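Structures are listed in the sections that come next.
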Structure P
Amino acid sequence: MPLTGIRILDFGRYIAGPYCAALLADYGADVIRIEAPGGNDDRYTVPVADDGSGAMFLQMNRNKRGLTLKPGSAEGREIVRRLVEGADVVIANLPHEALVKLGLDHDSLSAINPRIILATASAFGGEGPLASRVGFDAVGQAMSGTVHLTGTPDQPYRAQVNYVDFGTALHLAFGVMLALREREATGKGQCVSGSLLGTALAMSNALTIDHALNGIERQPMGNRGFSSGPTDLFRTRDGWIVTQIVGSPIFARWAEIVGRPDLVGDPRFASDILRGDNGAELSAIMQAWCAGRSNAEVIAELGAGRVPCAPVLRPSEALAQPQVAAMGLVEPLAYPGVTADAPVIRAPVALSRSDKAAATRAPQVGEHSDAILTELGYDAEAISALRAKSII
């Protein structure tokens, strides 16, 4: 596997750090998840198991080994030192002050191992008036302009899925791969930094470029698209569907399907941006066409005409689609104390000559502590003493 032989210490919390580490674990990295002796708070978000472990934890921490540790104690610092000596990457999405306090900042780590790579994410980066502030995904969403444009003029909405956190994790994983590649030439590690605000602004950059160059202050318009149409959600006889009509050829095919070929020659709909500007009328036409049809009928007709569309599914329906099974995305993983296997989706990318690591479930609290400490040179008596002092 591409990352066999790479050892990663995961001090991450919630999504940005742990998901970065999980992506690397999927392709062979030996990832050690390090959390407090009783488990970190993010272990217990949306509990699904008898031990309180949550849905997010089972996703974020597959293919990792678990070590519990108080890294701020004298004994804990010694364990961290030994871990860092043999590691390639440390992932820690903690505030810089916390990293320094725990000896996990890059200066401290590189003094132990000059080849170490530190990957860290913050809310607002390391410089500027907000650098010391903390934040979660919604902060990045709100400050990027996307929340303002989602919903209606009197009620903005944030996205339920934490796309800023996931995007930051992806950027960090990309940065780690760059740093590993650069280390092959120099033999030295470096610090890879990401931020929620940076990710959110990168993902919404087209919106800010639009304003900077066109001077237009876009306003929320529900589910419609401002730069294409009819891009919207539509109610059918038994549910909802979405269309995203982008480009004149697709618009022409859509117009033919709904019985309005005259729309193609209408100057109000001559381009994507004009169709967005006049999208309310296009959405009304589409809604009238959908109203008397079922979801299946609408999807069948639009799909046959090569018009992008999809049903709006509940989470309970999402994984039951035949397409999901055909793509092999779900890997069921058993976890102690859950009523059924967790349907975990790992890195949704395939390499033609490299397989993923065999899927393993997320670790229970401290499940691999003894084995990892033994690898570091601790004997059974020393491990028992650490446990008696609640260091592990």
Structure Q
Amino acid sequence: MNNNIICFYRYFILLVAVLFISACADDDNVDQPVELVPFASNYYLDVTWHKSTGAGAEEQYLFLHPLILKKIAVTISRDGILNIIGLKTGDFEQDIELNATISAGVGGNEDVWLLATRDAYVIAIDAKSRRERWRTRVPSEVLVRPVIYEDTVVVRTIDGKILSLNIDSGKIRWQYQRAIPDLTLRGTSEPVIARDKIFVGLADGRLIAISPDNGEVVWDVALSVPSGRSEIQRLVDIDGDTELYGRVLYAASFQGRVAAIDVERGQFLWARDFSTHTGVLLDEKTLYSSDEHGHIWALDRLNGATIWKQEKLAHRKLTRPTIIGDYLAVGDFEGYVHLLSRYDGHFIARFQLGQYDDLGWELATGIIVPPIVFKEDRLVVVTRGGILYVLALRERDDDF
């Protein structure tokens, strides 16, 4: 049996499984998103301004992160329109037509902005001249923002490759390749670059540290090991963000574990069973994550012990949490932004983003890109429909 026939049957079986799961979705025994319960609070979220940034992710699984700088937001639409928006007023400063279908959000910094396209190009825009600096073909589609390290750009492709490109010319410096499982989640985690290493979570549940100079592997550890008979049961992707605190890397996988790893030795400090595709978030003492069931966890950063768990957002397809002051912000599939206490998980505020763009067209309002903090008490949130909101946290009057 040739490879094409094998691939056909493999995808046919997967399609049947997906259809079966979808058909069962209306069954009373299948977990449904919980209904939101009202609560009293002295705080609320208020819309400062909002703007349509063009074609959003809609129902596609695309993370179109905006790049938030000191005075501007750089956004990208699915159909390749780069918008520069003033953060103070929400006024458009400029738009740039890239003539490409986009597959990831905006990476970069104050000097260069980085994009990735569905047909496997990485594009660099010079931030000062606002002109295209280079456009480089890579081996396959890129689903996560390119990351800058000194004078290089680090890129991950969906076929398991990690590349280093020259930031001035786009020329490929080196390439690391790793075989990926037959079946994976659609998505890749963003590389973390620090302490002279590139840390990457892979689709097979392994974490690697590689040299940014030449792509050689420094260490390689298994965060999670596939188990089960079916391809679906054996999914252990590390799709969500990892975070570094000092010399300790924190990571979590789907259907696997959450763990702390000493990055100098490549050794585990602690690990516990956990399943998430959104990744982890840290403060000085605590690790936060939203798991595959929509529960939000706070774990002790030093040993992984549970501090608190919030279950009242179950099955609402939450984003990774974001820290804003003393609170956590998460988005959900209906366009709600929830604010919770970092210290015990109780609800502080909630706001549902609007249903329409500036022209009155109805749009998808679900949120898959985690909220981004701006000016300590502001949140930048982008919906599936491509509407960018700036929300302010405010305190109610005493007579509330």
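No value in this document is a laboratory result; all are computed from the given coordinates. Owing to the predicted nature of the structure, the values given are computational and were not obtained by experimental measurement. Cβ atoms are built from the backbone, for glycine too; each structure is taken alone.
Listing for the model above:
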{"read-out": "Among P, Q, which structure scores highest (criterion: relative contact order in percent (Cα under 8 Å, 6 or more apart))", "value": "P"}
{"read-out": "Read-out distance in nm of label points 7 Å out along Cα→Cβ at positions 72 and 272, computed value 5.0, structure in P, Q", "value": "P"}
{"read-out": "For volume of the Cα convex hull per residue in Å³ computed as 160, the structure of P, Q it came from", "value": "Q"}
{"read-out": "Answer label among P, Q for the case where helix-only ellipticity at 222 nm (-39500 (n - 2.57) for each DSSP H run of 4 or more, over all residues; to 500), calculated from the coordinates, equals -2000", "value": "Q"}
{"read-out": "For FRET efficiency 1/(1 + (r/R0)^6) of positions 200 and 304 (r between Cβ atoms, R0 = 30 Å, to 0.05) computed as 0.20, the structure of P, Q it came from", "value": "P"}
{"read-out": "Structure from which 1.1 was derived, distance in nm of label points 7 Å out along Cα→Cβ at positions 144 and 176, options P, Q", "value": "Q"}
{"read-out": "Origin of the derived value 0.05 (FRET efficiency 1/(1 + (r/R0)^6) of positions 32 and 136 (r between Cβ atoms, R0 = 25 Å, to 0.05); candidates P, Q)", "value": "Q"}
{"read-out": "For Kirkwood radius over Cα pairs in Å, for residues 104-263 alone computed as 19.1, the structure of P, Q it came from", "value": "P"}
